[in-house]
Structure 1
Amino acid sequence: MTTPGNSLSAINHIVVLMLENRSFDHMLGFLYADAGNVSPAGQAYEGLTGKESNPDANGKPVSVFKIKGGTSSTYFMPGADPGEGYTATNSQLFGSNTAPTPPTAGNQGFVSNFAYTLSWESKSTGYSILPGTTANDIMGMHTPQTLPVLCALARGFAVCDHWYGSVPTETLPNRAFVHAATSQGHMDDKTKTFTAPTIYAALDSKQISWKIYGYDAEPLTRHSFTDITNLPDSYFGLFKDFQSDAANGSLPAYSFLEPSWGTKGNSQHPNYDVALGEQFIHDVYYALRNSPQWNQTLLIITYDEHGGCYDHVSPPTNAVPPDSSAGEYGFDFKRFGPRVPTLLISPLIPAGTVFRASGATPFDHTSILKTAQLRWSLPALTARDAAAPDVGNVLSLHTPRKDDPLAGVAVPQSKGTNPSTNKPSHLQQVYAELAAHLPMPDPAPGAQPGIAKLKTADDYDRYIKERVAGWKARRKR
């Protein structure tokens, strides 16, 4: 672990971009396959060999395969939204809805669980499946050819090949860990708000600046954590504000970025357009690279959870429970979730770095908190982040690099049609429910309809923006 006063002292700005629901293998498994899974720096890389497989319903092995570029389905793979909750994750890791004792994972249930998921999603009006999708598609993996932006940055700076989701379940509990180092015992998305203290309150206590940026709407995070909801609006912004702050050299010490949550958005949630997320990553990187604050900035790009996408590495079972909260489903919080893609980007990081924790405890989302805590002498929020390793040692250069790993890299564009276009996403529905509970009078006749009448993604977007804007205007009176 690092300590205050070492390489972290060169960093005055930590920027976190957290995207949605992709596993490490699915996005970066083939990153260094052309070099025998060894980076240019000579470091071993826990990638794919191409021999990994999962059994289908008949017990026949289905091998991993490279997603082909230039097809109508390239950026909508695996074609549907895989299972992503606690029981689905158990099924993917253990082949059953409950974990065995001890919880030894073989990661052999991804194809069978996707087959089950496709079966019930095909009967639901709330989900869209790309025509021709089969259970075997869960074994499709992106390559540097299909994800040129993400992979160029991974090769050009540092990639963490043993970074795990904080809990083996879906989005909101994992996002709670990146903000508060606990989900307060919650293990699914039914609980939408958390009352635990966040990193933002800790930063405020030391007068360290911070800001949370939504993409094109007020950040969902503001309404998910009660200790920040009613703070001044100056703590929150949109992506255009982030770009302006970066250009003006006025970025706060700690920034957190959200994508756009809709099915037409850039979150990279399956089965939305992954190419839009490539553009978002590109834009975040260049906003920072072109900023006068670039040489003092660390950008962390990660994903909240694996989203049911295949990964061949079994999650560790040595996680420290964050607190005494009793876990839903009887979960003890001693298991991490599957690996997620995580990049560390700074001109103080050598190209071709594969970065892992030096001790027995691996990186998870609370490593972001630990890094900020060490940089600014903040106390731990829970036992989980107290035990987490930080990433400070990745900053091993004394002189900032001048080269640009994205120079000449073209952002890809999808040739296909989004199968989910204008269907509301799960997180839009979550946000709308939170917006519905904001202290606002009932809408006037003829105004945007109530939440029960919302049908399309556009309906949800309008409802959320109108409710939040009205709430903010009311607070200023």
Structure 2
Amino acid sequence: MGTIFAETLLSGDGPKYRRLVTGVQQAIETGELPVGEKLPPVRDLAWKIGITPGTVARAYSILSDEGWVKTEVGRGTFVIGKPEVQTPARHPQQSSSQRPASQKATFQELALHKEPENDFLFAPRLPDVGQVQVIREAISAAAQLPDAMLLRYPFFEAQRHLRKTIHMDLPEDMRISADPDDVVVTNGGQNGIMLSMQTLLAEGSRVVMVEEHSYPGLRRAVELLGAEVVAVPMDAEGVDPKALDRIARDTDARLLFTMPEAHNPTCTVTSGARRHLVAEIARRRGFHVVQDDCYRLGAPVGPNYRSLLPEQGWFITSFSKTISPALRAGYVVAPNNWAGKLRRVVDVNYFGISAPAFETLYQVLTHPGLPKILTRMQEKNREYIEVALNVLGRFDLGWSHDVPFFWLRLPDGWRVSNFSQLAEAKGIRVRPGDDFSLRDGPAVHAVRISVNGQMPLDRFRAVLEEIARMLDHPPESLSA
């Protein structure tokens, strides 16, 4: 199929995938695509005519279902000619009941409204660097799903294209050690955490080790499952290996939950040497290591535990911090021989993500503009972190250019709760460090301040300058 000819395939009106189907059908009928001709690979044709691979894949699937082409595993897609009996085409947006043309769908006013504005630094908020339009296009594409896909429960085999797409984007060491079927798509990172915990805690000990400052959603997940949480002390490189070995021995813990790339909330990064040491302890003591990698925006700093421990390492991440939390999408890469158990837990809970949610995510992840969006997201985050360093760098900060928050250790004399309340009285919401401590753990004299990428950079700077003034001039009533 020549490039010039390929560029004529999208003439006409309507959804791009339907126009591509029609263009190929017409080319077959006129002989421009003779019987036996091999169609270009999905990604090659998508690049030539400027559409997403998902759009081309859908068109090829329709052509195959209607008998125009056939796909041979490992060889490609070939023309087999015009079908003797054609199925009448129906616009994919029409329902099987076929509403009269004069009858238009009536929609209510949108139920979702804008949140009240304030200087929100409690949790990260992403800027729009082009992903909003991509998501809108993806939702529109998902609306073209066949009726049958909008009338059934999700099933694992239907998601193979999405799993393969995710697998191709895994860090190289994990891609080599894992199979696409080890990937289980979830409704965000928190959902992935809960499902992994359910899977692991169904067998053996019900003790979970966590870093001494850890994500509160994790602790709540463990507590909801009736398990015990044990904190492991940390140093400048992450979990203390001697303490980890001792606690694992004394408690017979089932797993360690850790964030080695971008620790929430301290921004600590675990060195490669420390990760190898943790993996060795896990092998010797027999516990699993669950890695949460939801907050990293840049390239990984060190090896992941799924690669270091193929039989015991779990990898969880989310697209909420890199694309948009509105997608509510993430995934788990399970260890060898554990994906089937994890899928059974998914089936018991909710059968998996819905067809429209799956299709929307697939369209976003295969969009040709996504790599540029991810790069721009990383660049924007660095701009905000640079402002934070310029304004608050003289204080004790834990930070990373590729993490959308930083950890501010309060000067002596401040109480965390009162600092947070005073900031909120000024319209500034930050997250108190106490939220990240166990109930019986030591007090934390720090707050987490998040990047709000939807706030103009000048406003972000002004808010941080107000925080600096608070730190420099604590009211007497708040001093210890």
Structure 3
Amino acid sequence: MSEENESSVYDVLTKVNDNTWEVPGNFKPGMNVPGRIFVSKPLLDLLDNETLVQVANVASLPGIQQYSMAMPDAHLGYGFSIGGVAAFDKDDGVISPGGVGFDINCGVRLIRSDLTEDDVRPKLPELLDALFEAIPSGVGSKSRLRVNDTELDDIFVHGVQWAVKNGYGVKNDLAHCESNGMMRGADPSKVSVKARKRGRPQIGTLGSGNHFLEVQYVDKIYDEEAAEAFGLKEGQITFMIHCGSRGAGHQICTDHLQKLTQASKKYKIPLPDKQLACAPASSEEAQDYFKAMICAANYAWVNRQVIMHWSREVFDDIFKEEHGDLGLDLVYDVAHNVAKLEKHIIDGEEKKVYVHRKGATRAFPAGHPEVPDDYRDIGQPVIIPGSMGTASYVLKGCPAAMELTFGSACHGAGRVMSRKSAKQELRGEEIQKELRSQGIIVRATQPSLIAEEAPEVYKSSSEVVDVVHNLGIATKVARVLPMGVVKG
């Protein structure tokens, strides 16, 4: 952070506690609520002024409740900061695609196994090669799965139910997905021909950017009871899938942003940033977007489900003959980019609000009806990925999340260097070699992708996780370390 930025950030923010800072409601004209940024002092030092301004801009949107929030991994995004959370009144608020992002339901899922690090390490190169071959990755990658328009409609409406019905998984997978892998209210008629055309050939593909499939081992258990409930133990092999709705979601966002830009003018909503295009939540324009967004969210769950199915097949091909049933069970799948109509207690009253989570993970506590039955006494698994060479974490949602963040936590480490700067300053081949010396194998379609996602372009995942842990939003259950990564 430059000296100029540092002084402006520190001059504006009010310290609430060691991990919470407030943007006062008079920071910018038009703010309806203050901002809340959940960061430690070291992470605050990495915060830039533009992100602070985005938090304040969101606070000016109609019907926003309590605070405009930013998680500890927050950085500059489109309209909303990445790591942004905001809830808008069902009747008096708005829906904004900028609060969801272009990669609708980009999310992450964790799969456990009965294999150990010692079982997998000798065959790790073979495993990574097979996964890289089985899971298409990179810009414009196309799947070996082809669906027709009727099947695509079924995917948009029924999500993971379609995948399991067609042999891509088992019934228990449904219970361990957020929203059971299917948000209700999808309307495929709100999805354009272009979005459908982009989506049809991409089910079961990683895509590009920060998406990955990572083979890991459980390095440390923090909460024995929760770890046992989640099926996790030290030395165990897990794998993690991070991707979203691919071209379908991007096109759905693009199409409806154009319509909502006009709607903002129609409904005379003053926008501090045109990227915050929105419409009243009950309006036809907002509901058309929301119904299309649900289609993309359900598509994304199917995308991760198919990738998981093919990954399971690869693991079986390599290890089943020697080890028998591998126990490749889905621990949980969470969305990172989505808007949902939820009930929350606000000022002592239960209200329905559209919670926008843009680079943020749902973190519901024990007892919440949307937590799977077998986790109901523990809390929802919260999965926070690292960055190739760094730790990922499994946490559990806690009651403080409902009080502080509308049931939300961080979603990852958060960038500190742009992709353009990373490609200019770093060499993918050198990073790949350095990671290999640490026992981590990386496969990617081209070296520049490795440079863009190098560990040093991200904040410390441990520092980010400590913030939500210390605030009691979501507490640590287990730490997993990478062994091999297939990059998108």
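Identify the structure, out of 1, 2, 3, from whose coordinates distance in nm of label points 7 Å out along Cα→Cβ at positions 67 and 403 was calculated to give 1.3.
The structure behind it is 3.
Distance in nm of label points 7 Å out along Cα→Cβ at positions 11 and 227 computed as 4.8: which structure among 1, 2, 3?
3
Looking at structures 1, 2, 3, which one was distance in nm of label points 7 Å out along Cα→Cβ at positions 51 and 283 calculated from, given that it came out as 3.1?
Going through each structure in turn, the value belongs to 3.
Distance in nm of label points 7 Å out along Cα→Cβ at positions 179 and 243 computed as 3.9: which structure among 1, 2, 3?
It was calculated from structure 2.
Given a value of 21 for relative contact order in percent (Cα under 8 Å, 6 or more apart), calculated from one of 1, 2, 3, which structure does it belong to?
Values: 1: 25; 2: 17; 3: 21.
Going label by label, the one that fits is 3.
Which of 1, 2, 3 yields -12000 for helix-only ellipticity at 222 nm (-39500 (n - 2.57) for each DSSP H run of 4 or more, over all residues; to 500), as computed?
The read-out comes from structure 2.
For mean count of other Cβ atoms within 10 Å over residues 355-362, the calculated result is 15.2, so let me know which of 1, 2, 3 that is.
1
Any read-out appearing in this document is the output of simple, stated calculations on the displayed coordinates, not a laboratory observation. Source: prediction; values computed, not measured. Cβ atoms are built from the backbone, for glycine too; each structure is taken alone.
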